[in-house]
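Below, each structure is written out as C-alpha cells.
Coordinate-derived values only; no laboratory data. Quick caveat: nothing in here was measured; it's all calculated off a predicted structure. Cβ atoms are built from the backbone, for glycine too; each structure is taken alone.
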Structure P
Amino acid sequence: MTKVGRGLGLALLLSLASCGGRAVSDFPVKIGRPYSVRGVTYTPAPAPGYDALGFAGWYGGESGNRTANGEAFRAKAISGAHTTLPLPSYVEVTSLETGRTILVRVNDRGPFVAGRIVDLSRGAADLLGIRAVGQAAVRVRRVDPPERDRVALRRGRPAAPRPDASAADLAAMRYRWQTSPR
C-alpha cells in the first residue's frame, strides 16, 4: 500500500472513530415518510425556501444516542433537530433578542414541544447565547452554505461567523413575530 493509500485509510478510520463508527456525511439526504409523535403527524418535505419564526430550545443529555439520520449525537457539536426538514439540512438561526446568527446542521427530528420550531444541541445553544434562558424566539432559515462551513459542522465545530442581523432586519423580524398568529 502506498503512503497516500495508508494516509487515506487512516483518515477514514479516524473519521469513523470520531463519530461513533458511522461517517458523518451530507449524503444521502433523507426526507422520509410522514410520522406521528404524541398524536401529531409530521410530513417531511424538501422545503428549499424554509423561513420561519418560533421558539428554539436545546437538548444535550442524549450524548451518544443516535440521531434520526443515524449519526451519534454529540451535545457539544453545532447541530439541531427539526420536525420536517430533510436530514441533513443547514439553517441559519437568528436570536430575535440579540440578532446573533449562527449556522446549524440539522441532523435529527424534533422538537416535539408545542411552539418550538427547532431544538439546538447544547453547543449550538451556547454559541447562539440561549442556553441559560432555555428557549428563545428565533428565525430559522434554510441555507446552502459553502463547503468549508459544511465540513466544520460535520466535524462538530462552528462554521465561520455569520453577520448579526442588522437593526432594520431585526426590527422587521420582531414585528413579524409580534403580528404572526401562534
Structure Q
Amino acid sequence: MASRQSFTDSDTADEAVRATCDDASICKRFATSKSYWKDPYIQYFVRQIGERKAPEINRGYYARVQGVNHILDTFLRKTTCDCQVVNLGAGLDTTFWRLKDENLLPKKYFEVDFPMIVARKLHNIKTKPPLSKPIIETHSTDSLLIESHSLDSDRYCVVGADLRDLPRWRTS
C-alpha cells in the first residue's frame, strides 16, 4: 500500500509542476494584453486572456521576462549567436519565435519539458502556421522531424523528457 500511496503523491506533485506551465502562460497572455510587453506568439498557445491579474503579478512577469531576455540577448550578442541555448522546463515559452524575429537565433535552440507539455506545444506548432512557418524558414531540408514528443529542425529542437530520469536522458 505504501508504494501505491507514494505513486499517487508523486503523480500529484508532477501535476502541480505541470500546472505551472498553464499558470505562467495565462499570466503572460494577460500581461501582454495589457501592454506590459509585446509577444505576438503567446496568443497561439493561450487563446483567452482569462481573468484579471493583480498589477503585482503583471509586474513580476514583466520583470522576469525582461530580465531573462536581457541576459539571453547579451549572451547571444557576445557569442555572435555562435552558440546553443537550452531552455529546461520551457513550457509554452515563445522565446524561439522572438529570437527569430529579432535575428538573434543561436546555432540551435533547445527546449525540454515533460512529454505531456511538449505534446501540447507541438500540437499548436503543427496546427498554427504563424508558429510553424518560422521553424520551416530556418530549416534547410524538405524533411522536418516532428513526432508526438519531439521536434528536431536545423535551428530548433523540442524534447519531451523527465529530467529526473538522467540515465535515460544521457542515452537518448
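Given a value of 55, 44, 32 for Cα extents along the principal axes in Å, point me to the structure among P, Q it was derived from. It would help to have the intermediate numbers written out before the result.
Details: P: 64, 39, 30; Q: 55, 44, 32.
Source structure for this number: Q.
With relative contact order in percent (Cα under 8 Å, 6 or more apart) computed per structure, which member of P, Q shows the largest figure? If you can, show how the numbers build up before the last one.
Values: P: 24; Q: 18.
Ranking P, Q on relative contact order in percent (Cα under 8 Å, 6 or more apart), first place is P.
For mean count of other Cβ atoms within 10 Å over residues 47-54, which structure out of P, Q has the highest calculated value? Provide the component values of the computation, followed by the final result.
Numbers: P: 14.1; Q: 11.5.
By mean count of other Cβ atoms within 10 Å over residues 47-54, the leading structure of P, Q is P.
Assign the value -7500, calculated as helix-only ellipticity at 222 nm (-39500 (n - 2.57) for each DSSP H run of 4 or more, over all residues; to 500), to the correct structure from P, Q.
P
Where does the value 3.1 come from, among P, Q, when distance in nm of label points 7 Å out along Cα→Cβ at positions 31 and 55 is the thing being computed? Numbers along the way, then the final one.
Numbers: P: 3.1; Q: 1.6.
Structure of origin is P.
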